[in-house]
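Given below, in the form of structure tokens, are the structures.
Read the figures in this text as sums done on the coordinates, not as results from a lab. Computed from a predicted structure; not experimentally measured. Cβ atoms are built from the backbone, for glycine too; each structure is taken alone.
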Structure 1
Amino acid sequence: MDKITKFIKKLNKKERKLLLQKIVKLKKGDLDDLDIKRIVGAEYYRLRVGKIRIIFSYKNSKLELIIIAWRDDNIYKNIK
């Protein structure tokens, strides 16, 4: 089991549902109400879902999830 799956399983039901809804919207390309910013100095983007951050990239028009973690876990230091 990878880190992303483990993280999602540890969330409570409400957080998990919200997170999965945002990931589905991201995958469909419906970016209207998503809080997305490009990470400076990297080819990655971040999606903010409350205190959870999703780091992702688009390669060959395909969504690739890199990291999903709490904001406090210093996830930005691990991706550059």
Structure 2
Amino acid sequence: MQEVKRKKGETFESFVRRFNKRLMQSGVILEFKKKRYLEKSANKNLQRKNAILRKQYKEKMEFLRKSGKLPEDKTKKRRRY
């Protein structure tokens, strides 16, 4: 917990600026910005189910591609570095 007291004769704007600077230095603001968009992870059963569905879809597409019912991709996949 950060505690900042207003100095004698200090304007409110400079007090708020000093308070914000103290919060930035302590890492409190950075911590809350990281947590802001954090999504809760799905439970293990749901993760397993999704993994099985992805694997089945991938196998089905590969089978269709090998059997000639689905055209092969002629474009190369781009790699991100």
Structure 3
Amino acid sequence: MARSLQELETEIRLLSSTERARLLRDLIADLDGEIETGVESAWLDEVERRQRELTEGVVEPIPAREVLDRARSRLKK
């Protein structure tokens, strides 16, 4: 007989934090499906490009607080 969700949750909470983190990563990966070829490489290229732009002064960084304030303001509209 299958265990209830409540029973599973209780058992999961008894796991160590490392085991829970591993389980969570595995479940999220399962929901995400298969990784598309080139996605990781494309993100790495994007990160490197953004870092280069910051280092070279091409763009100005915006403090996280300001970004969050702007986002909240837009969501209220």
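Determine which structure produced the value 3.1 for distance in nm of label points 7 Å out along Cα→Cβ at positions 13 and 53, calculated from the coordinates; the candidates are 1, 2, 3. Computed on structure 1. Kindly point out which one of 1, 2, 3 the value -23000 was derived from, the read-out being helix-only ellipticity at 222 nm (-39500 (n - 2.57) for each DSSP H run of 4 or more, over all residues; to 500). The structure behind it is 3.
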